[in-house]
1. 2.3 is what came out when distance in nm of label points 7 Å out along Cα→Cβ at positions 71 and 103 was calculated for one structure; which of 1, 2 is it?
2. As an exercise: relative contact order in percent (Cα under 8 Å, 6 or more apart), calculated from one structure in 1, 2, equals 31. Which structure is it?
3. Kindly point out which one of 1, 2 the value 4.9 was derived from, the read-out being distance in nm of label points 7 Å out along Cα→Cβ at positions 31 and 151.
4. Taking mean count of other Cβ atoms within 10 Å over residues 79-86 as the quantity of interest, name the structure among 1, 2 where it is greatest.
5. Among the shown structures 1, 2, from which was the value 10.7 of mean projected area of the Cα convex hull in nm² calculated?
Structure 1
Amino acid sequence: MDAIAANSKLRTEELHLGELGISTLTSVFWNANRDPKKGEPVKASDFWHFTPQVDEGEKISAIASNSFFSLVSEEKMPSWAVSLAPIDQLRKGKNGGETPKCRAWMRKGVMLIAPQIKGDKAIAPLALIDGVEGQISVIDIDTGTAREIFVANAKKEVYWAINVEFQLIGSVTYG
């Protein structure tokens, strides 16, 4: 996981270093051709696209972070989920506290970390989706309970999301 996080950070830094020269030239050109009476001069940083965001918005909960890392330590986390997960944000949310009884529901291409059932919805503090869409069956890693949920992903994108609601269709216990 450290290697994945480091690679992501290095790639962002590499892209940022590549854009520094052109953003400086663009700001010089822009400022040389602007009307001084119409607004402030631009800065090179106005043309940066690959700098990490300072405010990351919603934070991943400690429950989700603790669950994620407990699954990693028990080697129950699939490699596709580790490569998709926002490792840096998960590390920030980890507090070493207890993990919930239900740590994850999963199947290939879908992982709901620390899901909770509220009515006919399953709410996941962190969801990892790898191109899956439609009605699918997921298994609770800790209890073996199978649940049917609906994943809305019309474009079949690969993404992670915080505090996602899924339509809960049913459940069956195996074993």
Structure 2
Amino acid sequence: MTVFTILSVSPETGAAECLLELGNSWLGGMYAWDLVWDRYGEKRHEYDVAMLNGAEGGRLWDLQHDPRLSRAERVVFCLTFTRFYVKSGDFPRLADDITEAFGGTPPHHWARLVALLHFQPDVPALGFWWTSVAENPFCGDWDEEREEYAPIDPASMVNVYDHIADLEGELA
């Protein structure tokens, strides 16, 4: 079974460690993609082709630029992107955005994430490994000598709220 992993990440060093694992990763990121695609995509429930480069009718990922998305929808959607994170000071804000985006009742793993955010874990930031089918995006190269993954370059990490502010600037 696939796993969705919530990570404690350090935006300063790129270090990451597992904070919480939830079984069945389909109950995480897919709900954000459905949320956005079903409301703003070309064909409901048919975004798989739109995830490919050059797909006609727009790509799923390009919907982040769609001015019809609410701020909360945009935050939830962009949070599923590779190496996006949220700083601890923004945990309450993210909990509110998730709740609003899903109409007051976040589904499955999103509800667990909201509960975790309200708990305010003592970590610098949270990152997300949306499915164990893919490599952990917060791991660097394998270090043969130490037999562990090196931290990633912190410059490759993206603060979701900084990204949203940039998008809002483009859309204004």
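1. This figure was derived from 2.
2. The read-out comes from structure 2.
3. Value 4.9 for distance in nm of label points 7 Å out along Cα→Cβ at positions 31 and 151 corresponds to 1 out of 1, 2.
4. 2
5. The read-out was computed on structure 2.
We did not get these values from a lab; they are worked out from the coordinates using the rules stated. These figures come from a predicted structure and were not determined experimentally. Cβ atoms are built from the backbone, for glycine too; each structure is taken alone.
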